[in-house]
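Input: structures, listed below.
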Structure I
Amino acid sequence: MPNKDSHDCHPAALDPEALLRICSERRVRRSGPGGQHRNKVETAVVLKHEPTGIDAEANERRSQPENRQVALFRLRVRLAVEFRTVRLPDAVPSELWKSRCRAGRVSVNPSHPDFPAILAEALDVLAMCDFDHAVAAASLSCTGSQLVKLLKEERSAFERLNRERVARGMPRLK
């Protein structure tokens, strides 16, 4: 689902509090670790980004605040993969991207808080470049292999890239 307002920040790049302000939160009971405490308290958290309807859940922790943090990170990753913002062809990489890309190498751990924003920017540029990873990589000042490596860190992002490429008659990447 593209966002037509190209100057808007991608929701995956919002700070956590700003993102939570535009999300609804449900607390639910789920089975799993936690024993009796688990069955008495609604520790699972489901966050839904209201503008897009995209949601994410966490229920593996005994603590509701911990599950909320995990759900928020998962929501940011899902937004990065599933929601596109329109970029102008002459747009330059963000300051965050530049800080994570040096000498053509993209450096961000998939569990780092910056990962969803970096992933969103990469996928937005790929969409702008009709999912040609070489053209997108040049636009992002990194190598094609580094861009693909980044997307492989999140399976759903790499699968999305290949679905889009196949739909355009391009070969799948491995």
Structure II
Amino acid sequence: MQIINHQLLAEDGVTVISELQKLAYDTTVNVWEVPTEYRANGFYVSTGNEIPACDHDAPVFSEELKADEETKLAREFELAATRVNDAVQRHLDSVAVTKGYDSLLSAASYATSANSKFKADGIAAIKWRDAVWTVCHSALTDAKAGTKTIPTESELLASLPTLNW
């Protein structure tokens, strides 16, 4: 058996025994052979210390597997992308707060205001938000494609456009 791209494959390398959650580096997958009355494909798959809940004498431990490199790299990218996205959102909100708004969403909501100053702030916030996310998504797309490394929080924030109220 082997794990490839979030799938547990049978010995033939083609038959999918189980679709797996995205696995972290330290995750192991335990495979048990169980009666088909318990699992139609005859396997119980767990991450962690779970054991099959069928008759105590029925399951036979088959194998313990580690995540493959592709799965690990996908998980690593997913965690880094979340970290980067969270940092960008915090930055957007913190800049809006300096202008007296609760968050960027609050500032953007004024784009349709009857008050010309608030309306201008709202429109500027929306344009800036779009420009910031364009830079962020471009950086993540390049990193996923392998043409650049995933930027650190400080590298990404330094590369973002500034808001001109």
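FYI, it's all coordinate maths here, none of it is from the lab. Since this is a predicted model, take the numbers as computed values, not measurements. Cβ atoms are built from the backbone, for glycine too; each structure is taken alone.
What the table below lists for this structure:
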item	result
For Rg and Dmax of the Cα atoms in Å computed as 24.1, 75, the structure of I, II it came from	II
Relative contact order in percent (Cα under 8 Å, 6 or more apart) - highest-scoring structure of I, II	I
Origin of the value 2.9, where distance in nm of label points 7 Å out along Cα→Cβ at positions 66 and 122 was derived from one of I, II	I
Source structure (of I, II) for distance in nm of label points 7 Å out along Cα→Cβ at positions 42 and 146, computed value 4.6	I
Origin of the value 3.2, where distance in nm of label points 7 Å out along Cα→Cβ at positions 50 and 106 was derived from one of I, II	I
Label whose coordinates, when percent of Cα pairs over 17 Å apart, for residues 74-153 alone is calculated, return 37 (choices I, II)	I
Identity of the structure behind 1.00 (criterion: FRET efficiency 1/(1 + (r/R0)^6) of positions 82 and 114 (r between Cβ atoms, R0 = 35 Å, to 0.05), calculated), options I, II	I
